[in-house]
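In structure tokens below, several structures.
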Structure 1
Amino acid sequence: MRKITLETKIRAPVERVFDLARSIDAHMDSASSTGETAISGKTSGLIDLGETVTWSAVHFGVRQRLTVEIVEFNRPHSFADKMVSGAFKSMFHRHEFEHSGNETLMKDHFEFEAPLGFLGVIAEKLILHNYMRRFLEVRNARLKALAEGNEWQEYLPQSL
């Protein structure tokens, strides 16, 4: 099992950052490089505890599907999603949010395990770890840009 931890400082209110991170529409924007689309379950708006979403995206030249369920939810401090089905043997992603001054610290704790036993361990070390880290970094950079600018308004209710 591989673990990735990222921290992203965002100059925006914690509620805005939290809701952008759970926005299906903002996720599709931030993962557009893989053609990620929500195809079943919750397919737009803000995902909540107990809800699932199935993503379709192209990774390594192959269209893949990944279904996750929101298994923890404590707005605006944390939520977690867990793979229900997909290419990984297992996947768990905890999102944490801390407000400090005029910034929000967004933390990602991403754990995954590739299938195929020993071959999967080799793939994790040689390819998947760096690929998934970069995927999350690109996603977080886009969420940061959305939250710090005015584009967040396209994805969230005006009351935030």
Structure 2
Amino acid sequence: MAMQLIALTVNGQQREIAVKPSWTLLETVREQLRLTGAKEGCGTGDCGACSMLVNGRLITSCLMLAVQADGSEVTTIEGLATNGTLHPVQAAFVEKGGVQCGFCTPGMIMAAASLLQRNPSPTLAEIREGLAGNLCRCTGYTKIYESVLAAAEASTSATGHGA
């Protein structure tokens, strides 16, 4: 199978990557770029562990071919922190115990960051809906929801207008 050259901006860095047309964005990011935060939990888009932002939109990267992302801006869990400072959602997950085994955590954090970007002050019902595409096998979700609420509060109070 012939390789195809694609151009991506990943976590702010422009990259040119040779990929097979059948490779997913998840495979490409993990194997070619060695950004292993996103996980493959199901390979069918049902668990959300592989969630990334592509052009600001939350996607399950196990379902997107890398060639479909050609020319796009991709943000992975590794790209949320800025200059060594955790994103408010990442910090809240640590502080509130939203991290259990950690397998679903990158996807949960990406979904939460996407939600807070669209809705800086979500209700608990809106958080549940915003994270509905992400599955956690370890918990009853309470600490995850508390983490997102705390991130929303921290972002709102720090900036006056949300994450």
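Values quoted throughout were computed directly from the atomic coordinates according to the rules given, and no laboratory measurement underlies them. Just so it is clear, the structure is predicted and the values come from calculations on it, not from any experiment. Cβ atoms are built from the backbone, for glycine too; each structure is taken alone.
A few points about this structure:
- Which of 1, 2 yields 0.98 [Rg/Rh (Cα atoms, Kirkwood Rh), calculated]: 2
- Taking mean count of other Cβ atoms within 10 Å over residues 15-22 as the criterion, the top-ranked structure out of 1, 2 is 1, with the highest value.
- Origin of the derived value 30 (relative contact order in percent (Cα under 8 Å, 6 or more apart); candidates 1, 2): 1
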